[in-house]
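Presented below are the structures under discussion, each in the form of structure tokens.
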Structure I
């Protein structure tokens, strides 16, 4: 039996106030390497020069209501 797809989440705030939690299923059964890379960026496990890299404290730069969000520009 295969492993279930991992679930990751973003705790979102707007103007410093909690706005809710976004939960996402990563399709590791279809794209295992991509899912694992994204999972590590969500948890902060990925490190560059010993420093954790990831989505924590990053921003969404595009939001289209009832459709999508874009963000994740965190690696300099």
Structure II
């Protein structure tokens, strides 16, 4: 099986579910949150050894990127 790097930028219950499924399937999961990565350290550790917290730039270099933008921040991006 081909191991991919899955980058997740932005943390919510849905992206953490994707992270868990990808890590259990043997993929390397790189998780980053723009506001504060340290809040998610325990959650990422529970996902397992295939997941780790990284910078946004490192997560963005993945084979696949899953991006979560909170609804209240979408207008600021447009």
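Read-outs: derived from the displayed coordinates by stated rules, not from any lab. Given the structure is predicted, the values throughout are model-derived calculations rather than measurements. Cβ atoms are built from the backbone, for glycine too; each structure is taken alone.
Remarks
- Structures I, II were shown, and helix-only ellipticity at 222 nm (-39500 (n - 2.57) for each DSSP H run of 4 or more, over all residues; to 500) at -5000 was computed from I.
- Each of I, II could give relative contact order in percent (Cα under 8 Å, 6 or more apart), but the derived value 41 comes from II.
- At a computed 0.6 (distance in nm of label points 7 Å out along Cα→Cβ at positions 23 and 47), which of I, II: II
- Label whose coordinates, when Rg and Dmax of the Cα atoms in Å is calculated, return 12.1, 40 (choices I, II): II
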